[in-house]
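**Student:** Dropping the structures in below, format is structure tokens.
Taken together, the values in this text are just the output of simple stated rules run on the coordinates, not laboratory data. The shown structure was predicted, so the numbers you read here are calculated from the model rather than taken from an experiment. Cβ atoms are built from the backbone, for glycine too; each structure is taken alone.
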Structure P
Amino acid sequence: MSRRPAPRPRVRLLVLDVDGVLTDGRLYYGARGEALKVFHVRDGYGLVQLRRAGCEVAVISGRRSPMVRARCRELGIRYLQQGVTDKLARLRRLLQRLRLPLSACACVGDDLPELPLMRAIPLSFAVADAHPEIRRAAARITRRRGGRGAVREVCDYLLRRP
């Protein structure tokens with residue numbers, strides 16, 4: 001008799017970085033400071049569909065940006081943490097509040113500040129143009145680059161999973 005593998009717990013929270021994941025990583029500066037971030041509309045649509053399917057989204061970024069706050073508000077993302085140096089510690093506090101285990105999470109990263117998250121969360125994704133160490137730590141690597149549909153690719157993957 002063969003045994004079927006135990007079903008994986010459904011992902012209940014997708015954790016995202018901003019620069020290099022939701023954006024292509026470039027920062028545009030004007031005379032008064034940061035002036036513009038570019039977000040891909042397909043990533044946004046994927047995040048809305050994921051939320052409608054019952055998966056929450058958390059954005060944890062090392063930088064602070066009013067544009068990120070506006071984009072998260074537009075997409076209905078309730079869990080936005082900006083100016084964070086220890087992303088894993090901040091995620092652990094959020095998970096305590098939500099009463100979720102790390103195993104109920106997935107994350108997407110592109111650079112070394114996400115490495116602790118990538119190592120702690122079993123279902124971690126690196127965007128196609130991520131730092132090599134992030135790519136090595138990831139369970140999966142997207143075909144698309146950060147800010148160019150990688151998040152949509154992750155959302156579609158999560159929506160197809162049982």
Structure Q
Amino acid sequence: MSALQFTLKTSSFGIRGLDSIQWVLLLALRLWLAKVFFMSGLTKIQSWETTLMLFQYEYAVPFISASMAAVLATGVELVVPVLLVLGLSTRINIVVLFVLNVIAAISYPDISPAGEKDHIMWGLACAMLLFYGPGAASIDYIVRRKWLEPVNETKE
């Protein structure tokens with residue numbers, strides 16, 4: 001066996017190993033994002049008057065009223081993380097969180113550099129989940145394997 005063949009075989013084995021545990025990273029990303037957004041939603045409902053005041057005077061959310069923006073943002077931050085933990089409709093929910101993240105980042109004029117970095121990290125985590133999916137530890141995976149893939153196999 002040549003050095004090239006050995007290198008290719010070894011790297012192929014390593015890549016297969018990483019592929020087999022990819023679901024761990026995807027689950028960790030889902031759990032991390034769920035915690036970040038859920039905790040933000042809990043903070044909003046702990047002091048609703050403060051939340052309404054912040055949306056009215058601090059955040060410049062475009063197109064909708066401050067009270068509507070507060071209700072929508074809080075609702076998304078409390079519901080979507082639960083769905084992320086379950087891995088249910090993950091890609092749709094990730095798009096919703098990504099949009100919320102972008103709006104939050106651009107609507108707060110006094111955001112700090114550290115805050116900007118946080119929003120960038122959350123956006124990148126959302127992008128990973130959007131492109132790679134929720135992973136094997138999700139309801140989406142079970143639904144796809146059990147009901148969607150057998151339908152596709154019969155059409156071929």
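**Student:** To test your reading of the models, identify which of P, Q gives -26000 for helix-only ellipticity at 222 nm (-39500 (n - 2.57) for each DSSP H run of 4 or more, over all residues; to 500) when calculated.
**Tutor:** On the way: P: -10000; Q: -26000.
Structure of origin is Q.
**Student:** Which of the displayed structures (P, Q) returns the greatest value of distance in nm of label points 7 Å out along Cα→Cβ at positions 94 and 126 on calculation?
**Tutor:** By distance in nm of label points 7 Å out along Cα→Cβ at positions 94 and 126, the leading structure of P, Q is P.
**Student:** So, one more: Where does the value 2.2 come from, among P, Q, when distance in nm of label points 7 Å out along Cα→Cβ at positions 70 and 142 is the thing being computed?
**Tutor:** P
**Student:** Still on this structure, I have one more. Supply the structure label, taken from P, Q, corresponding to mean count of other Cβ atoms within 10 Å over residues 46-53 with the calculated value 17.8. If you can, show how the numbers build up before the last one.
**Tutor:** Numbers: P: 17.8; Q: 12.5.
The value was obtained from structure P.
**Student:** Where does the value 1.35 come from, among P, Q, when Cα Rg over 2.2 N^0.38 Å is the thing being computed?
**Tutor:** Going through each structure in turn, the value belongs to Q.
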